[in-house]
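Visitor: These are the structures, in structure tokens.
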Structure P
Amino acid sequence: MALSRIWSAFIIVAIVVGSIKCFFLGQSDIFNWMIIGKADDAANPLKVDGVIETCWTAVNICLKLIGIMALFMGFMSIAERAGGIRLLSRIIGPFFSKLFPDIPKGHPATGHMVMNFSANLLGLDNAATPFGLKAMESLQELNPNKDTASNAQIMFLCLHASGLTLIPVSIIAIRASLNAANPTDIFIPCMIATFVATMAAMFIVSFKQKINVFQPAILTWVLSISVIIALLVLYLVRLNTTQLQSFSGILSNGLLLLIFLLIVLGGVYKNIDVFDAFIDGAKGGFETAIRIIPYLVGMLIAISLLRTSGTFDLIINGLKYVCTSLGADSRFIDGIPTALIRPLSGGGARGMMVDTITTHGADSFAGRLSSILQGSSDTTFYVVAVYFGAVNIKNTRYAIGAMLLADLVGVSTAIGLCYLFFG
């Protein structure tokens, strides 16, 4: 019900704002851009796709996702038959049994979630989505109310949407291409902000679900992960941009190839029909990718209407006016558009970050802040639409509120860190 109300509000607000601009502010062509606008049209002042193009974009995303889903869910099927997922579940069990008390010991869902979190940490977005959707399907098997999100599903999605990533390679690459003096100077703030957002998500959901996060098992795992991340950060800060990108490629893609190798070797050792297992899993990946098309189309057209109507411009101008009236430092406002669009659209937020850097400079306060904001959260509404849609969840309960609150913590942390590191 919460998602339905938010979706309806997006559309109503966008059309009202667009109507005001059309009939009272003389922007007679705004309806055209909202419906048939194309981002690559030189005459389009918004440089944002309208509803029709957005529908095509949603379908194209899902079509591209079919191959990726088939690949990774095929390998997941091999791992399940070989017992690899259950082995991973037993290893991480002492921690997850406290954070996800409703999941039985050794259940495959635990292994699927670990694979998703690991892929996210390494920046492997293409792998994280199939692993995450498989985790949602496994959790749905345990869900007694099939149309209502379970506690475990909410905890998983909130942690996933916090977007914990070790190395923001794409952001560093964009900053380097836009002539930043030190493209990697946002690395530490990004790492801290996304880690804080993840911890916030865990605390928020744990509080709602009455989970004691100060249990020894949870504290031990969280502190251990924190130490490992801190040691990696200490090593990575010594590398230049080229070395950092090279290390990231070797670490993430090398580990992915290692996982493929271990899965196949495990299947051969267990004497299972490896290729048949892969095909069975790949078929499931195809079906899942097709199933999420309506949910993705619905969410993306609502976001498109918000962007093309100029609603975001009104919000930004309002924030600037408030800061100016209060005599507060308003430099952070120029970086805020990235934070506003990030929960709605990853590509849109990336484009907004590039626009901010191009306008204000890669080494400006706004340019650095938009880069940190881009790396400190995930696309919340995309995650909600795709992951809940994949298992036909209609009642998301408090999931969206918890995710947005964690996003707010991440954004606030990013702004504070930007002032701390770059004045």
Structure Q
Amino acid sequence: MDQLTVDLSPSQGKFHSSEAKFRSMIGGRGSGKTFSLCLEAVRTSLENPGTQGAIVASTFRSIDDFILPTITDELWAALGIENGWDRFIESFNRQTKIATFKSEYGGSRIYFRSADEPKELRGMNLGWFGIDEACKLNKLDTWNILLGVLRHPRGPLKGWVTTTPRGFDWVWSTFARKKRKDYEWFQCSTEENTHLPKEYVESLKDAYKGKFLKQEVFGEFVAYEGMVYPMVSQETHHLPAPESDSPEPTYKYSLSGVDWGWTDPTVILVGAVGTDGFIHLVEEFYESKSSKEKINDTAVGFRDKWGVLTFWCDPSRPDSIYDLKTVGLDARRAKNELDYGIAEVYNRLDSGMIKIDYNKCPHTVEEFGMYRYDEDDSGKILKTVPIDADNHCMDALRYLIYSHRKRTSRQSSMRSAYR
């Protein structure tokens, strides 16, 4: 609306003028991302009377500490509208976190919600949504759920995210990996925000170096400093899987790694073993709340399609392993030594002995970009145990690779003993 005019950076201007159904602003710290998210929320609410939308953050504390101060105070000060929040908003319930615009301004509603429990978003009926610091969610679940509730008759049926990047995660995969219809993304540097003190920007540039500087200040997607498998790249590791009806002379057989889930997804990852020992990840199954019958049918289908000899399974669910055996599959408890398993996968990736079909295994690719070690408050990487999140495909891959290596090593030892 004409009365909501404000001085924006070039990247902010492109973001707000975009007509794309789904947009993202990927920016450095202090680049004005949260401000733009709140501005777009207010504009959309006023331009679509009677609609309702949601601003979603990683936690309710983020809502209280960052979103609400921006949308109730800082936004209106920048717009030059005194007491703007009180002027436009009829009511705001701090318990339910629902803001309702006055009837003369359309009566739209804004819900402020946390992504702590994505399933709680399922019952909403939205005309728009915005996610702040989307990369902190580390999950595609929230995005997919919000897509499913984007159905309010007053529209405009659009969604946007604002975030500082965090490696090649789901945000990168959704917006930046390749050009998509109805999707657009904008990169924004901290330096573009002329309202920041110059000393602040210089202090960040002095404190941050290398990839961390590119990520935190310039808003670039880079391999995260604490990545478990930092060498993975599409240029090096992508190899299309052969068509199912084509001859496969370079493959001896296939194996599978299985990670059980319910709320988290169950993963079945297929690796075709080449004559020279390399393993080609050719297909994946990735689904939450999947029935025993569907999992069994999928596994049987992978056996028939790819010649899977053994399914190396998460050993924590012997009942599920037994279920696979009942349909004639060679399902076994995987070797589950975390450190040794990661080392084996790392070495194979580093030497080019694992290839991945990026199109057939999208969740595996996504997790490669998110699977990382934790860091302390100063940003120092703690290379002990990886963060236990976004690792379902990574666990399935480790079961497949490490269990196969242990088995072949044992067989080689037995053959040597009888010579």
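Visitor: Can you tell which of P, Q yields -24500 when helix-only ellipticity at 222 nm (-39500 (n - 2.57) for each DSSP H run of 4 or more, over all residues; to 500) is derived from it?
Guide: P
Visitor: Now, a different point. Out of P, Q, which structure matches 4.2 when distance in nm of label points 7 Å out along Cα→Cβ at positions 301 and 365 is calculated?
Guide: Of the structures listed, the value fits P.
Visitor: Determine which structure produced the value 4, 20, 27, 22, 15, 9, 3, 1, 0, 0 for P(r) over Cα pairs in 10 Å bins from 0, in percent, calculated from the coordinates; the candidates are P, Q.
Guide: Q
Visitor: Determine which structure produced the value 14.2 for mean count of other Cβ atoms within 10 Å over residues 37-44, calculated from the coordinates; the candidates are P, Q.
Guide: P
Visitor: Assuming 17, 50, 29, 5 is P(r) over Cα pairs in 10 Å bins from 0, in percent, for residues 61-132 alone as calculated from a single structure, say which of P, Q it is.
Guide: Matching structure: Q.
Visitor: Quick check on the output: 28 is relative contact order in percent (Cα under 8 Å, 6 or more apart), derived from one of P, Q. Which one produced it?
Guide: P
Every read-out reported here was derived from the displayed coordinates using simple, explicitly stated rules and does not represent laboratory data. Everything numeric here is computed off the predicted structure, so don't read it as measured data. Cβ atoms are built from the backbone, for glycine too; each structure is taken alone.
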